[in-house]
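Where a number appears in this text, it was derived from the coordinates with a stated rule and is not lab data. This one's a predicted model, so the numbers in the text were calculated from it and none came from an experiment. Cβ atoms are built from the backbone, for glycine too; each structure is taken alone.
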Structure P
Amino acid sequence: MTTAPTLGFLLHDVARLLRKRFEQRAKDMGLTRSQWQTLAYLSHNEGIHQAGLAEILEVEPITLVRILDKLAERGLVERRQHPKDRRSWLLYMHDEARPLLEAMRNAGDLTRKEALEGVPPEEHEHLYQLLTLMKSNLVQACRSTVGDKETHHG
């Protein structure tokens, strides 16, 4: 007897396949997945300190340091010393990174278009709303322990 995959497995598979297809398109850009993810998040958070970006990316700070070293070697990012804390570095993108970021966005647009093929355009917004609500619910749930949530609501 075959059963349909659970929501969790289905979301995981879709996310994995989106990454895989994007990577197929992005392979000629010369960046690893961790490097393009770092650039993507940095583009929305310029001036952030390294620890803050590591938290957003959900990686260890030392892991991010290695990624940033490679991106800095390519002239794509720079670290600037925090004006009030000599131990802290703020992160910025170089202008050379912007065309690469635009190419990544185009690859992402094409990948999303492929993924949503056959889905009526009016359903796109509904899908985003549902996923955003699910994310919000889970972020809120993760702020409390499992036992607390189930004791009070379940």
Structure Q
Amino acid sequence: MSFGTPYPDRYFLTEGVMSRRCIAWVFDAFLIAVLLFALWWVLVMFGFLTFGLGFGAMAILPFVPFCYHFLSLLGASSATPGQQMMGLTVRRDYDLGPPTGLQALISVLLFYLTLATSGLLLVVALFTTSHRTLHDLVSGLVVVRVRALTAGAGAGLL
């Protein structure tokens, strides 16, 4: 089943997604900062308790944001906590199922590559249908509103 076929108006699923994604991103950035701060303190204490030998564990800190996003996409809600708070979920474009592991991996890698190159490429979402970013397009994912998705299921559209 194709994403475009059951919904004559694609706008139905993605109405208001752009602003919700931005707010979700800010909330997720805050949560990641809190996680990093807490983990940093734990690792500092571990480093002192091991007389410096444990400070090498600080090398895991750069992977925390990646794991946060990757594991969130593979979770039951297919969304980060910020996206959940804003009523969003990430779905496969072609059948609206949850993302596969490969799609989640590609999406998160390209998202962080985009951020590493100034984040300017995120502007693409302003000009694409369904407000999809480059990492959404390449990975075959789309961010939709949960209420619209469940309304479509209730109407027998899925």
Structure R
Amino acid sequence: MRQGKVGPVEHLSSGAVERHASGRLTIATSGQGFTDFTEAVADFVRGSGIRDGLATVFCRHTSASLTIQENADPDVRTDLMTALDGLAPRNAGYVHGAEGPDDMPAHIRTLVTDSGLSIPLVAGRLALGTWQGIYLIEHRDRPHRREVVLSVIGA
């Protein structure tokens, strides 16, 4: 098997006094799908005054999740929802069904996506790639209000 080459690490910043900021964000969803909240996280980072460090984003729910995904072509999000539907379809005979046929598939979808993200901060900005956005993925069919906890640490 061939291996790739790893280049030298580019040093972007170094030791300063660490600071911390935290907050909560409520995201209203309209049912199953992706909600882009990149700008809300970027605004929080700017307001923190922290220039270099790490932002963490955490979803406080088990039937919604977070992802960093392409933000240019909405067809990507459509195809991702189709893939999640195939992975964890509704009405598949799950034992847990007290909250309706969309609940257990929502838990499975959260299991394979994520409830938390870590994003480096460089020069006061989220170090996302050109086509990356931060999304909450609502896995339930009806609208919800989802709480996301934000934390930034750095200098």
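With distance in nm of label points 7 Å out along Cα→Cβ at positions 73 and 121 derived from the coordinates and found to be 3.4, which of P, Q, R does the value describe? Matching structure: R. In this comparison of P, Q, R, the computed figure 0.5 for distance in nm of label points 7 Å out along Cα→Cβ at positions 25 and 57 is attributed to R. Given a value of -7000 for helix-only ellipticity at 222 nm (-39500 (n - 2.57) for each DSSP H run of 4 or more, over all residues; to 500), calculated from one of P, Q, R, which structure does it belong to? The read-out was computed on structure R.
Taking mean projected area of the Cα convex hull in nm² as the measure, the highest value among P, Q, R is held by P. Here relative contact order in percent (Cα under 8 Å, 6 or more apart) was derived from just one of the structures P, Q, R, and that gives 20; the source is P.
Source structure of the calculated read-out (log10 I(q)/I(0) by the Debye sum over Cα atoms at q = 0.16, 0.17, 0.26, 0.31 Å⁻¹, for residues 105-144 alone, -0.57, -0.62, -0.95, -1.12) within P, Q, R: R.
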